[in-house]
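Structures follow.
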Structure P
Amino acid sequence: MDLKPGTRLISGVCGTEVVVVRPPSTEVDLRCGGHSMVAKGGAAAADAPLDAKHGDGTQLGKRYADEATGLEVLCTKAGEGSLSLGDEPLPLKDAKPLPSSD
């Protein structure tokens with residue numbers, strides 16, 4: 001799938017929705033709940049079960065990023081499935097510390 005900034009993706013196994021903030025430098029297999037995500041408005045896998053290994057959930061308004069590929073997505077709708085690139089979990093992006101105002 002060609003991921004561009006602004007691409008909206010949905011999960012076929014839960015209510016998770018994300019938007020691509022920064023596209024990856026290479027082709028990736030972005031999954032949620034153990035199954036590939038699809039473009040919003042596309043055909044999702046019908047009645048696919050949530051993989052228990054990928055059931056930690058997503059958090060609304062949080063960014064998930066992979067440093068190796070450069071992919072960054074923003075969760076616009078939380079769900080039961082967790083995000084992954086293939087079988088590797090996609091971690092939450094750490095917040096940048098604000099400078100002190102001494």
Structure Q
Amino acid sequence: MNLIKIVSKYYLENDWCCGDTYESLEWYDTVKPKPTYEELEQLWSLLLEDEMREIRNKLLQESDFRALPDYPKREKWISYRQELRDFPTIWALDISFPIQPE
């Protein structure tokens with residue numbers, strides 16, 4: 001888990017200072033309490049899912065032209081693009097993105 005990445009994304013408006021560990025997260029905000037370790041873990045999962053979707057969307061965008069009716073091996077690319085669209089429903093840390101057709 002990358003604390004700096006999490007706190008920078010979800011707590012940017014709060015006053016804090018962060019090192020590499022939860023214990024090093026210094027919380028200066030007097031309005032909002034310091035998030036618990038468990039809350040940060042949940043946010044880390046959300047952040048990873050967001051990043052996965054960004055990569056997936058980029059791969060879809062880069063392959064848009066390969067779905068045109070006259071593109072060679074179009075059916076393979078359409079299948080690949082469908083796998084990308086389905087990917088968020090099966091995504092986990094140990095699963096890789098579908099492989100592009102050759």
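Nothing in this text is a laboratory measurement; each read-out follows from the coordinates by a stated rule. It should be emphasised that the depicted structure is a prediction, and the values quoted were computed from it without experimental measurement. Cβ atoms are built from the backbone, for glycine too; each structure is taken alone.
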Taking -17000 as the value of helix-only ellipticity at 222 nm (-39500 (n - 2.57) for each DSSP H run of 4 or more, over all residues; to 500) derived from one of the structures shown (P, Q), identify that structure.
Q
Comparison of P, Q - label where mean count of other Cβ atoms within 10 Å over residues 17-24 is highest
P
Which of the displayed structures (P, Q) returns the greatest value of Kirkwood radius over Cα pairs in Å on calculation?
Q
Taking mean count of other Cβ atoms within 10 Å over residues 9-16 for each of P, Q, which is largest?
P
Using distance in nm of label points 7 Å out along Cα→Cβ at positions 33 and 65 as the calculated read-out, with 2.8 as its value, let me know the right label among P, Q.
P
Relative contact order in percent (Cα under 8 Å, 6 or more apart) - highest-scoring structure of P, Q
P
Could you figure out which one of P, Q the value 2.0 for distance in nm of label points 7 Å out along Cα→Cβ at positions 41 and 81 was computed from?
P
